[in-house]
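The next part holds the structures, each set out as structure tokens.
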Structure P
Amino acid sequence: MNPINLNEISIVDRSVAGAKSATLAHLKSMGFKIPDGWVIPVDLAIAISGGGESHLKECVREILADLGDGGVAVRSSAVAEVT
């Protein structure tokens with residue numbers, strides 16, 4: 001699996017993307033001013049912990065290219081951590 005753009009997450013994706021990401025994506029779809037963003041889904045995080053770091057690096061390069069110039073923010077949490 002690959003990172004998921006916030007624009008592609010629905011509220012039912014909580015188990016894949018986490019509650020905060022699903023909520024942000026829902027608010028964004030309703031027209032709230034939510035910055036563009038990406039989520040590393042659970043299965044990708046598991047693959048990374050099993051040695052998939054090179055795939056993650058390539059994904060991050062693609063995400064940064066998609067976001068363009070400017071600052072970025074990184075937030076880390078577990079799927080079940082934020083409700």
Structure Q
Amino acid sequence: MRDVTNIEKSINAMKRLPGVLFTTIMIVTIMDLLLAFPIKWAWNYTMTYLFGLPTITWAHAFCLLYLLTMLWKITPIPTK
């Protein structure tokens with residue numbers, strides 16, 4: 001009897017998995033898109049003034065954010 005309830009719990013958890021996965025992907029995507037705007041504004045404000053580089057669009061800032069996260073993975077500092 002106890003095995004049946006554990007199996008049912010596992011089946012219910014598997015049924016919820018696609019919804020949780022979709023929600024997680026959407027939240028991460030929205031956060032990445034929102035984080036592209038400060039990068040764009042900072043680039044356009046400083047780089048054009050200091051180095052004479054061209055301004056970037058929101059899509060360029062999003063790609064730059066993606067490249068930066070691939071190059072430098074931020075890991076939390078372990079606390080004791």
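Where a number appears in this text, it was derived from the coordinates with a stated rule and is not lab data. Everything numeric here is computed off the predicted structure, so don't read it as measured data. Cβ atoms are built from the backbone, for glycine too; each structure is taken alone.
Data overview
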{"read-out": "Value 12.7, 38, calculated as Rg and Dmax of the Cα atoms in Å, assigned to which of P, Q", "value": "P"}
{"read-out": "Distance in nm of label points 7 Å out along Cα→Cβ at positions 10 and 34 - highest-scoring structure of P, Q", "value": "Q"}
{"read-out": "Read-out relative contact order in percent (Cα under 8 Å, 6 or more apart), computed value 38, structure in P, Q", "value": "P"}
{"read-out": "Which entry (P, Q) yields the derived value -13000 for helix-only ellipticity at 222 nm (-39500 (n - 2.57) for each DSSP H run of 4 or more, over all residues; to 500)", "value": "P"}
